[in-house]
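Dropping the structures in below, format is structure tokens.
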Structure I
């Protein structure tokens, strides 16, 4: 018989000793449970905000977009209008002031702070539009400095509108409100009538709007794209891919059920430290449960198609995870290392 302590046996035992704990550790990684996520990069650190907390808006930080650490509430309900339903935050720095655009009790609001960590507060606690319910407000500042606010109204299911902002980036000019997009393609008609969660960027003179369609509760929640020559439109949606045979194409939907994910939507677009574009979005907890929704990321690229620049969102996605308490402690004790 072979000796029980032969070299192959020892190597096999050593391999299993090293591998199995790593596999178990990987399986225990907790995802980042943020819906309607938004990410920004500032001074060597990534900040993520999203829907999740009952009493305000949470903020998470990361040095590498992979491992994240919760920093607490960036916005607390005691400091702003509204008591519940704090949704879909976005944060921007303009001339040294940080602005958070968010939804509270199905009204759009904005608060300010001196740091991306907050605390974000409203000097005057009120919605941006107090006469009607609106959600999902997002800021777009054009090359000339003009600020525009895109948001959802409930006057035809949910549909996307735009309005100018005053120079204070807080006051909306109601007389400038214009419709942008509404449900108009068959992939958007699963249930109910929803075009929401818009996000606008500009590329080579053209304005690109990503948006979500269908209910967030539906596994067929997905991302589409529309383009326009100006923030006020006219907005034209990408043609629909009725065959559903070319995922990753420049047709609508741009992203729907990638890989094992369902309920994919409400994205924002950001640049990493290397200048690369990413879409961050949420998906259902799993195929059987909606909540808690988790954050995912995919690369965004532009391709020339028939002489036009077309946006594509990769079907391959990254799954951010939470740092363990030990990792967070170790990370705080050593100098930062540059990552993507």
Structure II
């Protein structure tokens, strides 16, 4: 699928020089990373015995209405455990999460700091690096959309030699919904015709990591820095646009429900404090930002709805306490 440079700010010019720099650097990384990864897989067996094969970390703030669908969907595709960081929520998140906590599926951490998403991710990595083989760092508006496999463990097994795998965003808009009701995966189908050059990642704790960041994670083997690969196994340091005709997105990508409803967009971007960076707040409030994202939604993507019947059955059973 085509890779588009993500312009999140109205009037932002595409940084052609920076894009060229990142693409050239990616070619350089190709020259050394693959041999380094092969050598690491041959000579650096970690010997770790993990409690969970796949975990996911999430920091949330007043998103209780979305948590159950997000949890049930990712349980459906094979995630084993969730590490959820509550960032000053005052909604009914505890009521939603309590059944999952009792079943041993969710570890809930109170995280009252302001603008603390990156700190939460670093904390989660320190907590889980010896207990979880593959750890993903995503948000409640992001759903892993598998295309070739039916289980995320099978998908990640294809990358067992690699330090981390990044899934590119496919942005979705409101699909004409002014208010919030029903399931995200059912309601929101209007999407961008391309994947964004950015996304989120799953890291492989067989490696040591020097940087756990929001959009990508860097491993280190001796003096060598190792970057994430895309779902086509080509390296993607600094989110390049180089591989847009090389099969990215055929195996998996992230459904990024950027706006959800118009009502939710107004709350999350114009009223709610950012969980990441105070510098984000004036950007989110810029005139034309909603239109910039919404008017690019020129195609419909129903692919995640192959799970919809099973997801509804799971959610009905969870409501009954089964």
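Have a look at I, II and say which one yields -3000 for helix-only ellipticity at 222 nm (-39500 (n - 2.57) for each DSSP H run of 4 or more, over all residues; to 500), as calculated. Please list the in-between numbers first.
Details: I: -3000; II: -9000.
That value comes from structure I.
Distance in nm of label points 7 Å out along Cα→Cβ at positions 29 and 189 was computed and gave 4.1; which structure, I, II, did it come from? Numbers along the way, then the final one.
On the way: I: 4.1; II: 3.6.
Structure I accounts for this read-out.
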query: Who wins on percent of Cα pairs over 39 Å apart among I, II, i.e. which is largest?
result: I
message: If relative contact order in percent (Cα under 8 Å, 6 or more apart) computes to 14, which of I, II did it come from?
response: I
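Say we calculate mean count of other Cβ atoms within 10 Å over residues 141-148 for every structure; which of I, II gives the highest result? Intermediate values should be presented prior to the final figure.
Numbers: I: 12.6; II: 19.5.
When mean count of other Cβ atoms within 10 Å over residues 141-148 is calculated for I, II, structure II comes out on top.
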query: When distance in nm of label points 7 Å out along Cα→Cβ at positions 221 and 277 is calculated for each of the structures I, II, which structure yields the highest value?
result: II
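Any read-out appearing in this document is the output of simple, stated calculations on the displayed coordinates, not a laboratory observation. Keep in mind that what you see is a predicted model, and the values were worked out from it rather than measured. Cβ atoms are built from the backbone, for glycine too; each structure is taken alone.
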